[in-house]
Structure 1
């Protein structure tokens with residue numbers, strides 16, 4: 001799994017299109033926001049033949065330890081600056097040496113990490129003149145340059161370069177409900193965000209991207225579009241009392257769904273139907289383990305036809321919820337044999353469908369009945385509720401697990417309220433559904 005993830009880190013489509021020959025990109029942000037990781041990810045993506053990586057803060061020996069592929073590049077470390085300081089030389093001498101080296105290379109790729117460490121030794125006019133010289137050298141050599149700046153504030157560089165990318169660490173809250181958000185300590189999570197402020201000549205389709213530095217690599221998450229044709233590899237029960245979701249990453253977070261449990265999936269409005277990517281994986285794994293599966297679809301849900309033939313898709317038609325529960329039990333007993341029932345059912349309940357049919361009060365009673373049935377029979381119940389539903393607050397207190405699905409810069413993310421977890425981005429990597437920690 002780790003090897004699969006490492007093989008798939010990516011930068012946004014806009015950055016790939018922008019970084020053609022003869023472009024200068026400014027990456028800016030506070031310390032620790034991932035600027036160096038992004039610069040290195042861009043280098044590794046393009047694999048330039050002629051590259052100079054000028055690190056003003058990290059010695060080459062340490063860079064080689066974490067990024068072995070840099071050994072094939074020309075790397076200048078902070079000792080280059082120290083060398084000049086000892087001899088009381090001007091930083092301009094170093095920059096002139098750097099420019100001379102660039103002019104000898106064909107279509108060079110230069111990274112200055114960070115610009116600030118050099119610029120602080122120069123007065124304003126010298127900084128401006130030096131920056132213009134580096135930019136003009138990029139154009140003359142038909143090369144590419146990345147300047148890293150340790151600030152998120154606007155500087156003169158923003159106006160000189162062709163592109164500006166800003167990285168930030170930001171707090172994320174639950175969707176507002178009745179004019180408020182949930183309590184900070186319960187629903188506040190930390191995310192990383194990349195903003196494409198300017199990319200000259202490139203249409204910016206998605207201005208902001210959520211990204212992670214998981215496993216030491218920069219990875220941005222594009223707008224998520226579900227692919228419900230993906231089927232998981234069969235994963236057998238994780239223990240005598242726990243079943244697998246069919247998604248290894250989710251199993252590692254939960255330890256598997258407990259038999260006889262009620263699990264709540266809370267969906268914020270902007271998520272639309274994209275959470276079905278998780279649902280279909282859980283349903284398929286239940287089917288492949290010969291476990292009876294019944295789905296009361298939430299309003300608007302459409303499942304793949306192949307999966308629909310393997311499960312019971314039940315749409316409530318009774319006039320009262322007591323009769324509806326009786327009907328569902330009869331359908332289950334008629335459809336599934338003793339082997340399926342002995343393994344415990346998996347039941348999906350779309351609560352908005354039930355509310356639309358029976359009203360909030362009756363649906364709440366149905367929730368209680370479902371929980372009791374799960375505990376008695378060993379079934380696993382997964383309830384789907386939309387943020388803002390009337391009895392959501394009550395249900396969150398009785399759920400064995402509780403996960404929230406959220407849209408973040410058009411990416412699909414999920415976080416646990418029980419168990420409490422950080423943010424995870426839902427992504428498709430080599431035909432597998434992955435939950436990738438946002439760290």
Structure 2
């Protein structure tokens with residue numbers, strides 16, 4: 001009887017000690033004495049008999065969360081205070097879910113949510129300071145807190161799009177391709193696309209699989225991306241590059257037509273299609289010119305004009321249209337030079353062709369002078385700009401020659417000769 005009584009007294013004494021330890025930790029928490037609260041919490045759990053006390057673990061999570069989020073106490077739980085807090089909350093839930101949930105409810109879930117919100121703020125600050133590798137790790141940690149909150153039905157979303165997007169961007173900027181693909185894939189498979197910037201998701205994945213020669217996945221993400229961003233200009237060009245590499249011109253031109261039909265305002269597709277046909281059509285060797293030369297010339301002119309309608313000040317496409325007319329005029333001159341006869345019909349034919357040469361060359365003047373005017377009043381030009389400027393001057397010399405306008409021809413010749421000095 002005495003032995004039983006003694007055992008009972010000892011059990012009550014130990015229980016009282018446990019309660020005193022927890023009470024002391026709570027008092028320090030109430031006083032915001034987080035350094036003392038940490039010591040008290042650590043001492044409580046250092047006792048093996050407290051290892052199954054759900055409240056003790058909850059208090060550890062609360063204390064470590066507060067320390068990790070307070071600059072004055074953060075060093076006490078560095079480097080992984082938040083993660084230790086999360087593990088403590090998990091342990092508390094495993095031991096007594098009802099008690100842990102009650103304690104969280106009383107605290108309005110603030111100790112757990114603070115892990116997520118403050119960690120996100122720190123990760124965002126690292127990202128903004130271009131410390132991308134560190135930001136990546138912090139965003140991943142933030143995801144662990146968010147996933148735990150969601151898994152218990154306390155809030156947040158299964159796919160936290162903002163967090164996942166910045167995790168992917170951090171991986172991208174830190175050259176961590178594996179992680180970038182992982183997180184961009186989560187977003188793409190969730191068809192995320194609520195902001196213009198998020199087109200990056202589909203551009204990155206499409207280019208990644210393009211480089212890997214994985215046509216199925218490349219096409220998958222181009223298709224999804226174009227469904228969400230029908231006016232995107234990058235994805236169609238990537239698909240065109242892939243088709244072009246196969247060497248099937250008919251398939252390539254068909255793809256161009258499909259893309260223009262889907263989005264007739266895509267400047268880059270129109271311009272590239274015109275350039276593609278230009279290279280195939282304007283070849284120096286007459287024997288290698290396509291059988292549909294005239295039709296191609298009309299198509300090239302139409303494509304360039306459509307592109308100019310979208311970007312009327314783009315000097316590259318203006319110059320391309322001028323070169324197109326110039327090449328057509330040169331080829332007509334070749335036909336003139338082939339006429340050797342002196343009969344009336346030969347003379348008439350020659351005169352008619354020369355008139356066509358002059359007319360075609362005249363068409364080049366308007367776009368070429370727009371290029372000239374865009375650069376002439378400027379000082380130092382970049383290499384590409386100077387190249388465009390000199391090309392325009394040179395072609396205008398030819399065009400005005402054909403119009404028999406010597407003053408204008410001489411004017412542009414002088415501009416060409418002085419280009420390197422003046423620009």
Structure 3
């Protein structure tokens with residue numbers, strides 16, 4: 001079993017006596033640093049609940065609030081790892097357990113040494129549990145206490161995801177942060193369904209932690225398990241789920257089951273309630289949200305981490321998010337607009353190509369257009385959360401947020 005130094009989150013597999021036992025272990029022979037994720041809360045806004053912090057993992061630091069690009073099958077669609085690093089300035093990306101399990105498969109991922117080495121991304125990675133993807137296969141999956149049986153969208157083969165198996169899969173993927181296996185009920189689910197679903201999620205969470213604690217990190221760095229709050233749109237269920245999740249004393253916590261069809265005001269209401277009932281000293285991750293203005297509102301409630309496919313998916317469909325508002329680059333009005341895509345953000349690609357050229361590429365169905373639009377939108381999202389961080393630190397977040405929420409929704 002790993003040794004744990006009291007008062008420290010650092011672990012090691014070696015049995016050699018430590019030479020230094022202050023904040024980490026140093027061993028005379030084989031040296032392995034195994035640092036559990038830590039979160040340093042730095043500044044809280046005086047007029048809202050917005051906050052800044054730093055998450056530290058074995059693959060580097062993450063400055064919060066943060067947006068995480070979604071790399072479903074080990075890649076962010078149409079974007080290279082070099083572009084994520086240099087243009088987007090991403091600090092952490094996601095991988096999808098369901099898709100990576102089916103293809104390329106665990107044998108290849110393990111032979112590569114995990115997803116970091118397989119795709120060449122050397123900063124932190126978060127892997128989701130695959131729960132959302134599995135539960136979206138409504139016609140081809142069956143839920144019971146053991147887990148979920150589902151049919152592959154690739155070849156029709158049948159598979160079982162149990163909490164234990166999902167933990168083992170994510171051990172092999174090797175994300176720095178891995179997510180508990182949960183059931184994500186549809187938006188607006190009736191109370192009885194939402195309650196039963198939440199209780200099943202909690203029982204599965206217990207099994208996730210049992211399996212997680214019984215298995216080892218595979219690649220020489222520490223993985224961290226985040227539980228997920230559920231409970232639909234029902235306040236008492238959400239509060240109960242927050243309390244149950246908090247009792248696990250995980251290194252971070254996630255809010256799931258939002259932006260799945262419920263009204264926007266309801267989403268904000270439930271998000272604020274969850275933030276109020278989750279620990280202040282742990283990062284809070286709002287899963288699958290959302291638009292730029294959704295993100296700013298959630299930051300004001302105390303959310304630290306976000307992910308969403310919107311910037312890349314919408315970009316591939318000609319919608320650009322900019323510092324001045326929304327552009328549909330397909331519109332004829334941009335045909336002779338030779339100004340750069342967005343001079344308000346510091347992305348080289350956004351300041352190099354013109355709107356007219358990008359429109360030409362999209363109309364011509366050139367792959368380069370998909371890359372430019374995707375890189376720009378992702379860079380904008382990272383610029384937005386970075387700017388939010390600056391405004392929190394400067395004490396101007398509330399007024400800036402109120403102005404930006406209006407501006408960012410403007411159709412140009």
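None of the figures in this text is laboratory data; all of them are computed from the coordinates on show. These figures come from a predicted structure and were not determined experimentally. Cβ atoms are built from the backbone, for glycine too; each structure is taken alone.
Starting from the value 1.23: which structure in 1, 2, 3 was Cα Rg over 2.2 N^0.38 Å calculated from? Walk me through the numbers before you get to the answer.
On the way: 1: 1.23; 2: 1.68; 3: 0.99.
Among 1, 2, 3, the structure yielding 1.23 for Cα Rg over 2.2 N^0.38 Å is 1.
Matching task: 3.8 is the computed value of distance in nm of label points 7 Å out along Cα→Cβ at positions 69 and 213. Pick the structure from 1, 2, 3. Write out the running numbers ahead of the final one.
On the way: 1: 1.9; 2: 5.2; 3: 3.8.
Matching structure: 3.
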Matching 25.5 (mean count of other Cβ atoms within 10 Å over residues 253-260, computed) against labels 1, 2, 3 points to structure 3
